[in-house]
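Multiple structures follow.
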Structure P
Amino acid sequence: MSDRRPVMSPTALLAEDDMIIPDTMTVLPPLVEGQRLDQPTFHARYEAMPPGTRAELIDGVVYMPSPVGLEHGVAHAPVIVWLCYYAEQTPGLQVGDNATAILGRKSEPQPDALLRILPEFGGKTRVKKKMLAGPPELVTEVSHATRYIDLGPKLEDYQRAGVLEYVVRALEPDEVFWFVREGGVLVQQELGADGLYRSVNFPGLWLDPRALIEGDGRRLRAVVDLGCATPEHAAFVARLAAIRDRAQGQAHA
C-alpha cells in the first residue's frame, strides 16, 4: 500500500482534474468497510490508518480486503514477471506493483499490477506527491476472495476511469479474463485460435493464460519474445520514441 504518514488536519487540498491529495493536520476517523466517501476524504483517512492497513475506494464505497494469503502471492508473481519482461523490451513503459491509483473523485483502487505509458511517451498518468493519478493503460488484478469485486464494481470503476485493458487472473477456479476498451466499454476478449491473448494497445504483449495459471515463467517470456519479434511491436517502439523526441524538441524550442 502507499507510504503512511501521520495525518493531522484537512486544511490544504491539492486538486487537478478532480483528483485530490489532501495535506492534513487533525486526527481523522478511521476507515470502515462499506462507508461512502469521496476520494479526498478517503485518501486523508487512509493515510491516517495504521501501517499495514489495506483499503480501496471503488465508486465511492470503501473496501477493506483481508490480508493477502500465500496462494494469492504465488499467483501474483508470474503476472509481474510477464509485464516486466515486456516492459524491458519496450522503452517508455513502466510496471507498477500494488501501486495506488487515484482515478477520480470517487475512485482510489490499488491494482495488483499495472502497465503504464510514461507521460513523456504520451501516457495519461502522472505522479502527484508520489501517488499515481489518472488511469493506467493496462491494469491487472489477482482475484481470489475478491472475484466478485474485481469482475463487478472494480471492472465498472476501471471502465469509467478510462483504463484501456484489464486482465484478471482468477483463482478457484483458475481462469484468466482479458477485457479491452471498445467504444467506451471494457469488453471481454476471446482467446486466439492458438490459445493466446494479444494486447490491442500494447503490440507484442502476448499471453499464454495456461502459462500464467501454472506459473511457467519460461513459457511466459517465450510468448512475449514472439510478440516482440513482430513488426507491430517494432512500430510501437518507434512511435513511442517519436512522441518522446517531439516532446523534448518542443521543450527546447
Structure Q
Amino acid sequence: MVLRTAPFQRRSVLQWTLVAIAMLALPAMGELPAQVPAQRVATEFAQCKHFFPAGLPPMVPKAPLLRELCFEGFAVLHSGQTKTPVFVAEYLDRFVLRQAAGVPRGDDYHAEARLPAEERAQVEDYRESGYSMGHMAPAGDMGTAHAKAQSFSLANMAPQEAQLNHGVWNDIEQDTRRYVQRARAGVYIFTGPVYSNADDTIGAGQVQVPQYFYKLVYDPSNGRSWAHWQANAPWGQMAEPIGYEELVRRTGIEFVPR
C-alpha cells in the first residue's frame, strides 16, 4: 500500500484536489510542532473496517478516554478529554454522492448517547460560544436519510470558526467531492481537529477548541494522497496541501498503516 505524490505546482482550488503533493509545503498560518508520541496504539473498529484502507484502522498516540464509534456512513475515534473526534473516517464513491444529493438536510444536532455523559459534548456547550458545530464527516457526503441524521451527532463535531465553516472549509469539502466523482473507484477520507492549547474551551462541558483542522484524501486506485491543513481562524485563504508524511509528523497519527 504505497502512497505516492505528484509534482508540486501552484494550482486553482479545484486543481489541487486532482493531484497529490510531493513537497511538504507549509500552510500560510504556520504549523504545530511535530507530534512525537511515546507510543502508538492500534485502533480496532471491528464493526466497520470497511472505512479503512485494506481494513486497517490507524495507529494513534496512546491516550485515555478514546472510544471507537461506528456509524452508517463514517467511523469516529472520539476523545473523552477534548469531547471531539481524534479522526473521522469515510469511504466515498460517486454512487454514494449521487444518492446524497437527493437526501434533504435535517440539522438535528444531538449529543452522542453511546458516550458517557462526562465524555460527550452537549448542544448547550456550543450556544453563544461564537463557534459553529463543525462537521468532520460532512452531511453532504451521506447517502441515506439515516446516515445524514447520524452525521449531526456531536461525536462528529468540533468547534469551528463560523466563517471557516461556511467558507474555506466548505470549499475543501466541495472539492473533495468533485475529486471523488472523477475517481476510478472509492476514496478514503480522514478528517479531524488538532490542538495546541488545551485551555481554549467552550461551554460548561469544556469542549476543547482546536487550532487546526486536517482532511486527508487517499485514492487507492493510484496510490495518491494529499492533506488539507487549515487554521481554525475566521480569515485567510485555503492553504496549500501537504504530503502524507508531513501530516503524520504533525498529528502523530499513522492513518494508513504499512
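Taken together, the values in this text are just the output of simple stated rules run on the coordinates, not laboratory data. Everything numeric here is computed off the predicted structure, so don't read it as measured data. Cβ atoms are built from the backbone, for glycine too; each structure is taken alone.
Quick look at the numbers
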item	result
Read-out helix-only ellipticity at 222 nm (-39500 (n - 2.57) for each DSSP H run of 4 or more, over all residues; to 500), computed value -4500, structure in P, Q	Q
Relative contact order in percent (Cα under 8 Å, 6 or more apart) - highest-scoring structure of P, Q	Q
Structure responsible for 0.98, with Rg/Rh (Cα atoms, Kirkwood Rh) calculated and labels P, Q on offer	P
Comparison of P, Q - label where distance in nm of label points 7 Å out along Cα→Cβ at positions 219 and 235 is highest	Q
